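Structures incoming, each one as structure tokens.
All of the numbers you see were taken from the coordinates with simple rules; none came from a lab. Keep in mind it's a predicted model, so treat the numbers as computed, not measured. Cβ atoms are built from the backbone, for glycine too; each structure is taken alone.
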Structure 1
Amino acid sequence: MKKVYFKTFGCRTNLYDSQIMMSSMKEYVVTQNEAEADAIVINSCTVTNGADTHVRSYISQVEKTSDAKIFLTGCGAHTKGEKLLKENRVHGVFGQSEKVKIDSLLSQEKPFYDLGDLNHIDDLIVDDFVGKSRAFIKIQEGCNFRCSYCIIPFVRGDARSMNENSILEQITRLALNGFGEFILTGTNVGSYGQDTATSLAKLMKRISQIRGVRRIRLGSVEPIQISDEFKEILDEPWLEKHLHIALQHTSEKMLRLMNRRNVYKRDKELFELLYSKGFTIGTDFITGHPGESEELWQEAMKNAKELALTHIHSFTYSKRDGTPSATMKPEINGKIAKMRLHEIENLVKEKNFDFRKAFTGELEVLVENEKDGLFYGYDQHFNKIVIKSDEDLTGNWINIQNYEVREGFNYAKF
């Protein structure tokens, strides 16, 4: 049987989609060794220009070192797929809705371009994750928000929820296969249930009742999606003590320019509540969006210093054709945007270090992998820990009381 290597870029939703493709294959086998692949499937990201560049660079690398046929899917298929196909750099391009037909797509002799539709919702049950100790569960697809800078709704479609019973069946099977941590993912996770008369909080309560579920983690949610109902589950032991809440900025004027739905004053109140309950808090943040004057940047930094932030996924603004932000003025110099990026990242890095030094409790760790005799995992606050041990800890849950707080991670002997 021919071998297929999957190269996944971008978000956890793409990781899940890659797993769907792996689970759907019957006529091919998955290989973890890129060099022996007969075909390479690139599950691409297009959220920034940098993401597109990474995909093109990877294709260039494959072209130099391999004779494998290259197939492109993911969000980048919608924005860059046609051009790459015309340049004969990929053999086939297909959209997310077509991924369950992976066998027939890989078998096509002639080059093809099949984006499918943006109303598709997955119904395939995944009962294993190749090479993973945690399971990613896609609970919804698409987004109804229309942030000025964002291309994703145009390549993922409007928000739609997966069937609750399918989600529960999938988690039940994965728990029976030994998975204990479940990461709920999607394009806009917090919108789950808005189209099916339920809610994210209700879903999580049902998941927590499944035998074998130890920890539930969320992808990024919006501040306005932390409802009163959601706040009722904040003290539950199965909820990871970390939430990633997308702010994108902390200046009121910038939030309006970005067409965001959050307001700094309410964001601050929410973060204070979460911090009082022992949560670490991550966020997304964009620097260098058009209109981000020095005055607004200083306002943003002043506000960010007041927030109990411990993790950040930040990036400089990237113009995406067809979005309102692409025509906004004045544009911000790239060097200034990068300097601001480093400034906000360093602030949050320092806040994370302070949190870890102040925390005196036990760490509940899922060990994910091993390299050169050291084991790596994440605790209940989504902080990285490096463990030295003579035992094979991979895939195990361990509690650690004595550890050393280092810059960037915690360290322990076990």
Structure 2
Amino acid sequence: MKHQLQLIFRSQKFITGFVIFAAILLTTIIYPLLVTRNPLEMVGGLFYRPGTYISVTDTVDMDAYKINMDVVAGKLAKSVTAEEQQLMRDWLLKYGTDVKPEEVEDAKEAYDIIELWLRNYDETANMAGVTKALKNQYVRLYKKVENILNSEGYTVFQKNIETGELEEVTAIGTGEFVNIKDIPNQITFPLGTDNFGRDVLTELVAAIKTSLKIGLLAGTVATAIGLTLGLLAGYVGGWVDNIITFITNMFTVIPSFIILILIASGLGQAGRGAMLVAAVIGLTSWPWTCRSVRAQTISLRNRDHVNLSKLSGHSLPRIILTDILPYVASYVVMAYILQIASGILSEAQLSMIGLGPSTNKVATLGLMMNWAMQFQAPLSGAWWAFIPVVLSIALISFSLNLMNTGLDQVFNPQLRE
């Protein structure tokens, strides 16, 4: 056993997969200790972008600091989109009579092209062949940029309780800044919010934890059933083997995912809890484990040590557990790892078609994908609502498959270096 463990942890593939999987597992344990809020708590709005959000009223009340910085340039670069900058370039090249093409090409930065356009834009210029809608778009763009350039700050007013009139409280200049550490009310969304206004990172960690539980339970159920039936069919043989083989072939002929869909539909929306879905996945994904264990057991049942145990009068359970199981244990471990990955992927597939766990208490990776698709996150450009989920599923599957490949290299003499 010690020698086998040494061989396992010498495999680079197994170590890499194990480290990735362990890191994911530790994250699901440590993160909830640091962030204690409910992962399904609605703390924001629809598809807020990743970043730190601070209270606007707090920024007014905090101590202000004068910083020598070109605030206008920053606002222009942020407010004027790439499409609007292209509109400016097109106008300058087509209708800017006093503008040379070299000047437009030299204006690489956003502020440069905006400044060049403002100096040369003329609302009354002859724009032959241009639609009225495009002309109005240029006018709106000019006013938008002009408002930013003419902005000198803001004045804060407050209603007087006695007189009911608005009174000036303070004036905020464009060069005034506040230290973000002074602001008491702030919240950071490293991965933004989802369609329900929930913190995606917190929800994602909780979803990974639930999906791992589903995979572990589904893998345990599938491996236990497949191992038990495979050992019995392979060792006992006869009518027992015929019955088990018939049932296995029946499950093999009908795709397990179709059976899974039928069972999940039959359970109804109210009855599909996360663990129940995991058990159903396990009950439908055992045949290939059973077939493989049966084949290996058949090759072992006539070995000398097994025949010796028979002659010694050992019972059937003892022969299977002590003389056959240790020889197929390595394969069972590899099958178990693959069953875990298969369980996680099956849950994601079920959830994507609306037949996954029906619950508002926990999230799974599949449910997060389902929510993102239902509320059109890709069309909204809210990549943070689905890409981290896809990467998490891929990373978990990748780590488990790496571990399985590493074990195969250790236990399979044909692959061993």
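The table below gives the values:
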item	result
With relative contact order in percent (Cα under 8 Å, 6 or more apart) derived as 10, matching label from 1, 2	1
Of the structures 1, 2, the one that 16.9 was derived from, the read-out being mean count of other Cβ atoms within 10 Å over residues 232-239	2
Test item: helix-only ellipticity at 222 nm (-39500 (n - 2.57) for each DSSP H run of 4 or more, over all residues; to 500) calculated as -9500, pick one of 1, 2	1
Identity of the structure behind 6.8 (criterion: distance in nm of label points 7 Å out along Cα→Cβ at positions 80 and 296, calculated), options 1, 2	2
Structure (1, 2) behind the derived value 14.2 of mean count of other Cβ atoms within 10 Å over residues 48-55	2
Highest-scoring label, criterion being Rg/Rh (Cα atoms, Kirkwood Rh), among 1, 2	2
